[in-house]
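Down below are the structures I want you to see.
None of the figures in this text is laboratory data; all of them are computed from the coordinates on show. This is a predicted model, so every value here is computed, not measured. Cβ atoms are built from the backbone, for glycine too; each structure is taken alone.
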Structure P
Amino acid sequence: MSTQPDLLRVLVIEPRTEHTATVVFAHGLGDSGHGMRPVAAYLARDPQLAHVKWILPFAFDIYNYNLEPPEDEEGILASAQKFNDLIRDEIQHTGIPETRVVLGGLSQGGTTSLLTGLTTDLKLGGIFVLSGRLIMRSKIKPMVSPHARSLPIFWAHGTADQVVTHQRGLDSAEIIKSQIGISETSLGSGLPGLSFNSYQGLVHEINEPELIDLQTWVKSVVP
């Protein structure tokens with residue numbers, strides 16, 4: 001007998017026109033869906049994103065977000081499964097194609113979104129990572145799905161980030177390109193590949209230039 005997955009609690013910002021795309025935007029450690037609402041509302045006000053539904057999960061603290069080994073692999077994989085279940089539920093109940101679903105987040109939310117997007121058997125529309133990193137580096141390559149190389153990935157990182165350093169972000173991006181085979185691409189192209197964007201003087205938070213770039217990227221992958 002099958003059982004329904006225990007889905008994450010979410011906040012939703014509904015689209016203003018016909019719903020044709022969904023963005024799942026996950027918060028960082030110690031925050032909640034409420035904390036991401038003003039950020040998503042800023043993005044949603046763009047007239048070219050009026051067709052997007054924004055889902056803000058209450059995702060953490062599901063696992064221990066260690067910046068150094070050992071990593072909480074069991075908790076990490078459980079978190080990724082929660083994101084998978086949430087996306088599958090969205091697809092099932094709305095009829096939105098998986099290619100019209102974008103997953104991403106800030107810090108721990110972006111880190112978990114990256115792992116989920118690289119390993120899921122769903123062919124997502126894209127992944128975005130804000131001040132995040134690649135986890136399970138030594139084990140990620142055989143876990144990567146056949147769809148990963150066709151994913152558009154937006155990465156944003158502040159040069160003054162002292163929580164997840166800018167260098168750690170650069171190192172993570174390099175592993176994704178060299179070991180997984182994801183190519184580099186330019187912001188707003190809408191093409192598969194990783195666009196790494198640095199923000200001078202930005203600490204472990206979000207600023208307006210970053211959000212403007214994220215808007216541009218979302219419009220390019222789910223127009």
Structure Q
Amino acid sequence: PANAGLYFPTHHFLQRLRDECTSNGALLIFDEVITGFRVARGGAQEIYGVRPDLTALGKIIGGGLPVGAFGGRAEIMDLLSPDGPVYQAGTLSGNPLALAAGLAQLRELERINGWKLLEELGAQFEKLAREAIEFAAANPSHGGHVKIDITFHRFGSMFCMFFASGPIIDLAGAQRSNLKMFSRFFHACLKRGVYFAPSQFETGFISTAHTPADIERTAAVMHEALAELL
């Protein structure tokens with residue numbers, strides 16, 4: 001969940017959902033509004049290898065313009081109007097401006113192999129961020145009374161730093177985060193020109209506009225900010 005930080009379902013969990021839905025005649029629906037076309041061309045379902053019956057999409061498919069969509073198996077989608085009996089419509093359904101922008105965005109990602117680029121940038125940031133986090137963990141100050149625990153999660157170009165010891169696999173774990181320490185870290189980075197999401201429970205995103213130099217500078221600021229907290 002994007003507003004509870006970033007943590008991951010296991011493949012076993014998703015496959016169990018698939019199996020249970022299939023055996024009970026229920027539809028499996030994946031919300032890929034954030035992960036769709038971001039973590040892979042085929043979204044999170046491509047990475048996990050579990051195919052839902054319906055998928056919700058948004059954000060990138062509008063190229064920055066407001067749009068949402070859902071799609072799935074043909075026998076389900078054929079039930080929708082105008083071909084089927086289920087009425088579905090909206091004021092901006094099929095808006096040509098949003099869809100043209102989205103199509104251009106997806107074509108550009110294909111042209112530059114954007115998913116490979118984003119994975120490389122994400123891996124670079126994870127390596128450097130973990131180095132800064134390990135420095136903070138290995139250097140408690142004030143007689144050992146100030147110790148910073150951070151659990152770093154990444155999924156492609158998405159990332160989150162929980163100010164809590166791991167493992168963090170659910171909302172209860174995320175809520176163990178030290179919000180005061182996160183706030184101090186956020187402001188220490190902000191005054192150095194790096195603007196992370198201002199809430200502990202928001203996910204960070206790397207984009208194709210970022211460069212390796214941006215990643216290096218961000219990690220350097222993280223290191224300075226964590227050193228300031230000690």
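Computing P(r) over Cα pairs in 5 Å bins from 0, in percent across structures P, Q gives 1, 6, 11, 15, 16, 15, 12, 9, 6, 4, 3, 1, 0, 0, 0 for structure Q. When helix-only ellipticity at 222 nm (-39500 (n - 2.57) for each DSSP H run of 4 or more, over all residues; to 500) is computed for each of P, Q, the one that comes out at -13500 is Q. When FRET efficiency 1/(1 + (r/R0)^6) of positions 19 and 107 (r between Cβ atoms, R0 = 25 Å, to 0.05) is computed across structures P, Q, the figure 0.10 traces back to Q. State the single structure among P, Q that was used to calculate FRET efficiency 1/(1 + (r/R0)^6) of positions 147 and 203 (r between Cβ atoms, R0 = 30 Å, to 0.05), giving 0.75. The read-out comes from structure Q. The maximum of relative contact order in percent (Cα under 8 Å, 6 or more apart) over structures P, Q, that is, the highest value, falls on Q. Largest in distance in nm of label points 7 Å out along Cα→Cβ at positions 83 and 211 among the labelled structures P, Q is structure Q.
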